[in-house]
Structure P
Amino acid sequence: MNAFRNLFLLLLLFAGHSTILGDNPTDYTERSYIDLLPLAEEGDPLAQAALGVMYYHGQGIGQDFKEAVKWLQLAAKQGNVEAQYNLGAAYGRGQGVQQDFKKARKWFQLAAKQKHSQAQFILGLMYAKGDGVKQNDKEASKWYQLAANQGFAEAQFLLGLNYHDGQGVKQNFKEAADWFRLAAEQGIASSQFRLGLMYAKGAGIPQDSVKAHKWFSIAGSQGHQDANQLKSQLERQMTPSQIEKSQQLINQWKPLKKGS
């Protein structure tokens with residue numbers, strides 16, 4: 001499970017994030033560098049955050065991580081939540097600044113306190129791994145919970161794992177199954193596989209081979225090899241009518257939009 005958490009941390013820290021949020025209804029993401037620069041120089045945090053993202057990704061101007069960090073810091077210090085998140089990511093990656101997980105945590109935490117779900121999730125990963133903070137599974141679960149409550153699918157999955165294993169929270173298979181289900185419905189293959197296992201074993205939920213087969217099949221269709229193997233094993237124990245019923249459920253299933 002630690003390897004899985006490490007993978008998620010790498011994916012998120014190298015994924016980038018380009019949404020600029022704020023109370024100002026003006027869509028700064030559609031403005032050009034020439035339009036944004038005077039606004040940013042006047043101290044507009046939304047313009048500063050947008051400029052930071054432009055420099056960070058090389059959108060319409062040459063990519064320049066140091067310049068990106070300069071503008072992100074100005075916006076972040078004014079409380080812009082997306083700038084705080086992106087600045088945390090810059091420190092996590094070591095792009096435009098020296099890599100520093102403690103400073104990354106600082107900015108992620110400020111964004112997380114403003115209910116930024118991805119920042120909350122990354123904080124959970126950092127506590128789980130001990131990057132920039134003392135390793136603390138209970139604290140990791142707390143941040144997963146906050147992100148999961150906002151519909152963040154990956155947080156729902158990892159929270160489910162913690163409940164399943166009793167890591168940072170009291171072991172509770174029913175709670176684990178509930179979180180696995182929420183993430184599975186949003187298309188997380190590993191969560192679909194875990195939910196299938198729980199139906200197959202009757203752990204925390206009533207044993208149900210049809211539903212186990214359904215979730216193994218859906219996870220397998222996304223390339224989850226263990227799910228495909230268990231699906232094949234389960235089929236040898238099922239009746240043709242059970243397999244047919246499972247197929248009907250699979251045909252009816254559609255993933256929910258992430259964050260819902």
Structure Q
Amino acid sequence: MKCFLLLFLSFVFSTQAFGQATTPQARPQNNKALKYGFSYLGHYKLSPKWGIQTEAQSWMDENLDFPIQNVYLLGLVRSLKPNLGVSAGYSQAHTHSEPFEDYFTEHRIFEQAFYVKRQNRHTLVYRLRLEQRFVEKLKLAANGEVVTDHYLYGNRLRVFNRYMFDLTKDPEAENVFYLAVQDEVFFNINAAEINPNFFDQNRFFFGVGIFKNKHTRLEIDYINFLFNPPKSDILMMHTLGFAVIQNLDFGKKE
């Protein structure tokens with residue numbers, strides 16, 4: 001019950017934040033200022049072979065007034081081996097557009113494979129994700145209203161690596177403190193309409209966390225975003241992130 005409450009609150013927070021973002025609070029960003037991110041990631045095991053993954057993320061401006069982007073994800077997971085699996089699903093993003101002072105929507109279909117390696121106090125996670133992206137292009141109507149012009153299509157490959165080191169030596173401890181480092185590189189593939197650059201962006205992450213009751217991780221982290229926009233110079237953003245990550249087994253028999 002607690003896990004569903006956390007998920008519900010995460011979606012409510014993101015939905016309310018997106019609603020606030022359409023107010024005049026949304027304004028040009030100071031890209032040199034520290035931004036904030038809030039994330040919930042849920043992995044729910046339904047049986048030995050099948051599960052569900054969920055995500056709700058909100059990337060906020062430096063004053064916590066409005067979200068720069070909100071992302072929601074839902075996927076079906078198939079376990080091939082204890083440490084190897086694949087999944088596919090749907091993701092939706094709402095991103096602030098400064099020229100229009102409004103938000104455009106992006107629909108994503110994704111397929112991914114992941115591998116997890118654990119040894120003593122070390123954990124490595126590798127993931128490859130392929131996205132089919134449908135990105136809304138905005139325009140001003142004759143009455144000055146911001147409306148949809150059309151959608152742009154492109155593919156993107158995401159290469160993700162994460163390393164965790166347990167600071168708590170006792171693996172059976174109720175609360176395990178750990179360090180986490182991860183990096184994700186994004187590459188555009190046949191996506192000239194969205195971004196003709198092959199290199200799209202990079203996200204480097206360093207954080208600390210606590211693993212509670214062997215199913216819930218609470219993390220605070222620094223994230224460095226490096227963007228390669230289609231019509232401007234490379235942009236770097238610094239973000240302080242807060243995350244809740246849950247791995248819950250609903251297929252386990254009591």
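Please treat every number below as a calculation from the coordinates, not as lab data. Everything numeric in this text was worked out from a predicted model, so none of it was measured. Cβ atoms are built from the backbone, for glycine too; each structure is taken alone.
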Structures P, Q compared on percent of Cα pairs over 17 Å apart, for residues 81-136 alone: the greatest is Q
helix-only ellipticity at 222 nm (-39500 (n - 2.57) for each DSSP H run of 4 or more, over all residues; to 500) gets -2500 when computed on, of labels P, Q, structure Q
The value 3.6 for distance in nm of label points 7 Å out along Cα→Cβ at positions 97 and 193, derived from one of P, Q, belongs to structure P
Relative contact order in percent (Cα under 8 Å, 6 or more apart) gets 10 when computed on, of labels P, Q, structure P
Distance in nm of label points 7 Å out along Cα→Cβ at positions 145 and 241 gets 3.7 when computed on, of labels P, Q, structure Q
Ranked by percent of Cα pairs over 34 Å apart, the structure on top of P, Q with the greatest value is P
Note: mean count of other Cβ atoms within 10 Å over residues 105-112 at 16.1, derived from one of structures P, Q, originates from structure Q
